Structure I
Amino acid sequence: MKKILIVEDEEAIRSFEAINLKRVGYTTVEAGSGEEALQIYDAEPDFDIALLDISMPGMDGFALCEELRKRSQKLGIIMLTARTQEMDKISGLMKGADDYITKPFSPTELLARVDSLYRRVGMNTAAPAPVSDEITLGDFVLNTRKHTLTKRGKNVELTQVEFQIVEYFFLNPDTALDRTDILTKVWGTSYFGEEKIVDVNIRRLRMKIEDEPSSPKHLMTVWGMGYKWNSQN
């Protein structure tokens, strides 16, 4: 069952999202506030994706995103906002969202973004390979069957998007990967968004894997191109 939590205080917009998602086979549950959404999620945490409006009275979408991410690293989260400022988009991603859509948006864009994220989230629920597959680079061990990353034996909590980015680097250590390659590999060729989503996810990853995120030793910037994983440290 493809299950989505829609959190939006405007009933007309909420209904628009629900109707279009139901038409293509998603099961939707609606909440009119962040507080109500948390109650629903805590009672039934079997959601694949959450669509969160940012501007809501009481608990806004940013705060709700943080709370949901504390509860699950595997839940797909898309922020919905009428704001166009770059900082609002970046803030949502840094708090754990996987993607964002700026209002107004068409049903086509909504469904494309939801389908794309659902496919990525669904990768972790597929039947596991018969043999554990591990890649070791220095202090890090990536298990592609269990979808886990450890650093010096300690688990690093990653979202599905973050795991796929790390996996791409581990399969191509010490190789410069440009933003377009990363975007296509992780988000797919039909992704509607912008390349800056790659930069924000890299920043978020550094906060999880680097001893000093402001002075990275593993996830390096290749100026004018993209990023690479330095396997020598």
Structure II
Amino acid sequence: MKQLIPPFFKRNLSRFKRGMADFVDFKNDRFAKTTVTNEKLNFSLKKTQEIKPSETLESKVNNLKLGAKKIQSIIIYPQEIFSFWKTVGAPNLRNGFSKSRTIINGKLSPSTGGGLCQLSSIIYHSSLEAGLEIIERHHHSVDIYENEIDRYAPLGSDSTVVYGYKDLRIRNTLESPIKFEFLVQNHQITICIKSTFEISKQITKFVITKQSAEKVTISTHVGKNIVCQSNYKKPSTSAL
């Protein structure tokens, strides 16, 4: 029966449900949207990842740059919540996004806005190191990489985002306003978390706790704490 429902109706229904849930669950919270501050954000916590070559590399870079431009335009004040999709908006052609590869139903498929998951992932990973509170994060359903050298980041450090359905949300628990700034060039993406004081970098590890031919489980350690577990399926070769 679900297969008879048009995809656009499913997406709109998911967005409506998400909006209602936000109204109930976050009515006393404030989402970041301020674009200017009088405070000097002179300190940076940095992280760099490689943008791996692919047949849709140019489109992916375009999407990364568009998303990064929107995100680095806002200031996140103490106790405010950063929402990836409330900041980036709809990743459609009208907003300048291109078709690139993304994981859909466990397979790599072309999609408008494809590649934005690397942007959300580097934000997630660096936010863990900054000791920020992760309110919402979703890992990918499958681990598509056969070799460690093919990864742009450790398994377990990913954060998939799906517009109107899966978001990345982070609360600024520091006593300083912060800002995510980016540099996308030379097949690399760099994030800087800017603040008014030096952020103490947390030791973050992604540890395999279970592994078989079909799936793998990763525990995320921040300092002495295990903050989450991520379960991935291993895809068939037809999914790659």
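Coordinate-derived values only; no laboratory data. Just so you know, these numbers come straight off a predicted model, no measurement behind them. Cβ atoms are built from the backbone, for glycine too; each structure is taken alone.
When relative contact order in percent (Cα under 8 Å, 6 or more apart) is calculated, the result is 13; to which of the structures I, II does this value belong? The structure behind it is I.
Check the numbers for mean projected area of the Cα convex hull in nm² across I, II and tell me which is largest. Answer by largest value of mean projected area of the Cα convex hull in nm²: II. Look at mean count of other Cβ atoms within 10 Å over residues 19-26 for each of I, II: the largest one is in I. Out of I, II, which one gives 18.6 for mean count of other Cβ atoms within 10 Å over residues 27-34 as computed from the coordinates? The value was obtained from structure I.
Tell me which of I, II gives -12500 when you compute helix-only ellipticity at 222 nm (-39500 (n - 2.57) for each DSSP H run of 4 or more, over all residues; to 500). Derived from I, not from the others.
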